Each structure stands twice: as C-alpha cells, then as structure tokens.
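Structures for review follow.
Readers should treat all values here as calculations from the given coordinates under stated rules, not as data from a laboratory. The structure displayed is predicted, hence computed values, not measured ones.
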Structure 1
Amino acid sequence: MPHGKPAGIPCVQLAADSSCAIFGRPERPAVCASLRPTETMCGANRDEALAMLTRLETATKP
C-alpha cells in the first residue's frame, strides 16, 4: 500500500488467518519490519491490540 492505509482498513497483505502474507520477504515494507510490538501496545487480547493500532494510526496520520 504505497500511500499507506486508513485506520480500520485491513492491509492488502493480511491473510485469512490474520497473518502477514509477505512476512520475511524482501517486499515487506520497512515500517512493518521495524515494528516491535510491546505488551503496552498489544494489550491483553486481540480487541485491545486492534484498538491500540487504531489509536496509533489516527495519532500518526499526516
């Protein structure tokens, strides 16, 4: 997604099992490869993690 993606919109590389379809491949964007999730970022469950990602995307929107 060369121009980024809006919060709440799944990445085009998101597989049916919620994994990254290009994980470990050279074409994976640097921003994805550099992301180092922490417990604070991920929360206690998937819903908390997705809520935090939405907040982060909104806060860093150009």
Structure 2
Amino acid sequence: MSKLKTKKSASKRFSKLPSGKLKRGKANRQHIATKKTRDRKNQLKKTGYVHSTNAAAILRCLPYG
C-alpha cells in the first residue's frame, strides 16, 4: 500500500498536540483591523482548538490521522 499524502494546506493551518487535540489559529485578524478593539485583536492572537465535530475530517488530511 502506498504512503498517505499530507494535505499541505491543512498541515500549515493545524497541528496536533500530545493530548490529541488539534490547535488552530483564529480568523478575522488579517485586515480591516482599525475598527476592531484592542481587546478583540489581542484575543485573536491566541490559538484555539478545533471543535470535536470537525476534528475527524481534519485528521484525515494529516499524516497522523
């Protein structure tokens, strides 16, 4: 059987933690930032976790899934 290929777009966006959770970056921080409050932009800096309902689909795109 051939090796599984990684979906490169998914590997750049998500990483798997030792606990098994998937880490992701938050959206809506790239542009039109002047109307967003400082608190909101600081919250968007932090990473989030992929919801459990979406995790299976993302793991299929990654080599360890």
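Using Rg/Rh (Cα atoms, Kirkwood Rh) for the comparison, can you identify which of 1, 2 gives the largest number?
On the way: 1: 0.94; 2: 1.10.
Top value of Rg/Rh (Cα atoms, Kirkwood Rh) goes to structure 2.
With relative contact order in percent (Cα under 8 Å, 6 or more apart) as the yardstick, tell me which of 1, 2 scores highest.
Numbers: 1: 29; 2: 40.
Answer by largest value of relative contact order in percent (Cα under 8 Å, 6 or more apart): 2.
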